[in-house]
Structure formats: structure tokens, C-alpha cells
Structure I
Amino acid sequence: MNIDEFLPQYESALASQDWEKVAPWIHEDACVTFSTGEVNRGKDAVRRAFERNFSVIQNDTYEMTNIHWVRRGEETAVYLFDFAWSGVIDGNSASGTGHGTGVLVREGGRWVLIVEHLGTG
């Protein structure tokens with residue numbers, strides 16, 4: 001898989017709100033930090049966190065923009081991005097924006113996310 005295919009496919013998987021579509025893009029040792037400060041270490045913890053978000057946020061939209069590749073190596077890649085999400089929580093409109101950092105590693109001939117850190121501001 002070409003590294004340029006990762007982000008659109010990952011974003012599409014997230015938009016599905018279906019962990020089974022997201023799981024192939026996540027490394028077993030992944031660490032994901034949400035903008036709330038919640039840290040999820042390991043694929044099982046990341047799964048629980050994503051599934052909780054999928055169940056709480058209805059009609060969720062998530063968009064990554066202003067992608068800046070810091071490094072695009074043979075085995076590791078790092079990128080910065082802006083994100084925006086919106087949806088419905090408990091019947092009320094909700095949304096948020098922020099900045100993120102992602103780290104990918106090449107494993108088994110494909111790119112997978114090993115670190116994602118989301119922050120507000």
C-alpha cells in the first residue's frame with residue numbers, strides 16, 4: 001500500500017463508525033490520546049474508546065485537513081493535521097476542532113497507525 005492511500009482510507013473507516021472497518025488500520029501497540037486527555041494504550045483499549053465514541057456520537061462526521069507530512073520514511077511516517085467533528089449527543093448538536101499528530105509504521109507491507117494524539121486549540 002502506498003502511504004498516500006492511508007489517510008483517505010483511515011478517514012473513510014472512521015466515518016463508517018464501525019470498529020471492524022477501523023481495526024485493520026490500527027497497530028496492536030497503538031496509543032491514542034483524545035483531546036480530552038484520555039490516553040488509550042493498546043489496540044483493545046483503542047477499540048473500547050472508539051466503540052464508546054461511535055455509540056455516544058450519532059450522525060458523526062470527522063474531517064482531517066491541512067495534512068503536513070513531517071517525515072515519510074520507508075518504515076515510519078509522521079504527520080500533523082487539523083480535525084473537525086460534529087454530531088448529536090443525547091439529542092443535542094455537538095462539535096469540536098483541534099490539531100493532531102499521527103505516527104504510522106509499515107508492517108506486513110501496509111501502513112498502520114501506532115500513535116495518534118489529538119489536542120484542542
Structure II
Amino acid sequence: METPKIFESEYRFCLILWEHEPIKSKDLVALCQEQLGWKSTTTYTVIKRLSERGILKNEHTIVTSLISKDKIQEAEMDELIEKKFEGSLPAFIAAFGRHKKLSDEKMEELRRLIEEDTL
């Protein structure tokens with residue numbers, strides 16, 4: 001099953017959800033008002049849209065995610081690499097490395113993560 005695309009404002013909403021789930025929808029509305037400046041109608045609309053797209057569920061006013069933060073981030077990275085780097089992970093890493101100096105410790109961590117993923 002392909003991970004559904006979410007837009008930037010939906011992602012910011014999901015960050016709040018992932019941090020607090022399971023959460024009552026009224027409490028989620030209050031958090032979105034406080035952290036995002038949204039009106040309650042905006043939050044309820046986003047809950048409805050993401051529910052219809054299978055990203056979250058809202059049962060008996062309790063909202064929980066159906067897709068993890070990791071899965072959403074993976075899908076976003078895959079899309080970025082496909083669109084901007086013609087599907088080449090090495091090209092992405094090379095571009096990243098040219099603009100951000102990594103410490104030896106971070107390089108070793110990256111090397112370890114790559115090795116774990118390829119085994």
C-alpha cells in the first residue's frame with residue numbers, strides 16, 4: 001500500500017497528533033489553535049480529510065494516526081529524491097554533503113545506518 005501524500009499544513013497537524021495520540025478531538029482542536037493558530041472548523045476539516053484518506057481515524061471523538069511519522073517521512077524523502085535527484089540516493093547524499101559539513105561522528109552514524117539498511 002502506498003503512503004498517502006500529505007501537505008505541509010497537514011504535516012504540522014500530524015506532528016501535534018503523533019506527539020499526543022490518542023487524543024480527544026476537542027483537545028486536538030485546542031492544541032491546533034494554540035500551536036498553529038487554527039480555528040476549530042479548520043482542525044475538524046483536516047481531521048475529516050485525513051480520515052477519508054486513511055491517515056488517521058476519529059472514533060468516538062478519539063483521534064489516532066493510522067500512518068506513522070516514519071512512514072510519512074520515508075514517503076516524502078522518496079518523493080524528493082525521485083523528483084529532484086532522478087531517483088539517485090547517492091546524488092542526494094552528495095548534494096547534501098556539499099552544503100552541510102558532517103562531523104566524523106555523524107559520518108560514522110550515517111555509514112552505520114546505510115550498512116544496516118543494505119544487509
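Given a value of -7500 for helix-only ellipticity at 222 nm (-39500 (n - 2.57) for each DSSP H run of 4 or more, over all residues; to 500), calculated from one of I, II, which structure does it belong to?
Going label by label, the one that fits is I.
Between I, II, which one scores greatest on FRET efficiency 1/(1 + (r/R0)^6) of positions 43 and 83 (r between Cβ atoms, R0 = 35 Å, to 0.05)?
I
Comparing distance in nm of label points 7 Å out along Cα→Cβ at positions 67 and 91 across I, II, which is largest?
I
Read-outs: derived from the displayed coordinates by stated rules, not from any lab. Everything numeric here is computed off the predicted structure, so don't read it as measured data. Cβ atoms are built from the backbone, for glycine too; each structure is taken alone.
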